[in-house]
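Visitor: Scrolling down, you'll hit the structures one after another.
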Structure 1
Amino acid sequence: MTADQLRTRLAQHINTTSIEVIDQSAAHAGHRGNTGGGYFDVKIVSPEFEGLSRVARHQKVYAVVGGMIGKEIHALSIVAITPHEN
């Protein structure tokens with residue numbers, strides 16, 4: 001999994017105005033428990049998050065990428081905001 005692949009997958013499933021994905025994997029190489037998946041920081045801006053709690057926003061992101069957790073993604077940091085919060 002690359003940052004570009006993660007960005008594309010999110011954009012295909014969530015109406016976004018902006019997506020930033022930073023691959024932090026190199027900084028975490030060799031960490032205990034990592035079975036090879038990447039470490040990613042995601043900032044996603046979407047009108048779909050309007051009126052949703054922080055937890056609900058994260059759930060929306062995990063609904064898209066959850067099947068990759070533990071395989072292609074070892075750790076995921078999410079900032080999910082609306083265009084008005086950007």
Structure 2
Amino acid sequence: MSAMSYDDLLARNLELIRTVCRKTATEQSRFIEDLSLDSIDLVGLVSEMEDEFRVFVPEERLHTFRTVGEATRCLHELLNQGEAA
């Protein structure tokens with residue numbers, strides 16, 4: 001997948017969350033506190049993001065995700081570094 005702007009990536013990520021989690025989120029939404037996701041739910045959501053954007057998120061990065069914005073920034077960084085599969 002070619003690199004995309006952060007705003008476009010965020011919009012697609014928010015739509016993915018709405019579809020997968022059936023919750024409305026914002027860039028500031030916290031996965032645990034605001035979206036009520038547990039660690040298994042979060043892993044599943046990140047797996048969906050990896051499939052959607054064809055990128056691999058290293059496990060050590062996954063543990064840093066607290067908000068939708070943090071996850072989106074990581075994906076944006078990985079895509080722009082050419083780490084897309």
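Visitor: With relative contact order in percent (Cα under 8 Å, 6 or more apart) as the yardstick, tell me which of 1, 2 scores highest.
Guide: Going through 1, 2 one by one, relative contact order in percent (Cα under 8 Å, 6 or more apart) is largest in 2.
Visitor: With semi-axes √(5λ) of the Cα gyration tensor in Å derived from the coordinates and found to be 24, 12, 11, which of 1, 2 does the value describe?
Guide: For semi-axes √(5λ) of the Cα gyration tensor in Å, the value 24, 12, 11 is produced by structure 1.
Visitor: Using distance in nm of label points 7 Å out along Cα→Cβ at positions 13 and 53 as the calculated read-out, with 0.5 as its value, let me know the right label among 1, 2.
Guide: 2
Visitor: Match the computed value -17500 of helix-only ellipticity at 222 nm (-39500 (n - 2.57) for each DSSP H run of 4 or more, over all residues; to 500) to one of the structures 1, 2, and report its label.
Guide: The value was obtained from structure 2.
Visitor: Comparing 1, 2, where is distance in nm of label points 7 Å out along Cα→Cβ at positions 5 and 21 highest?
Guide: Ranking 1, 2 on distance in nm of label points 7 Å out along Cα→Cβ at positions 5 and 21, first place is 2.
Where a number appears in this text, it was derived from the coordinates with a stated rule and is not lab data. Computed from a prediction, not measured in an experiment: that's the story for all the values here. Cβ atoms are built from the backbone, for glycine too; each structure is taken alone.
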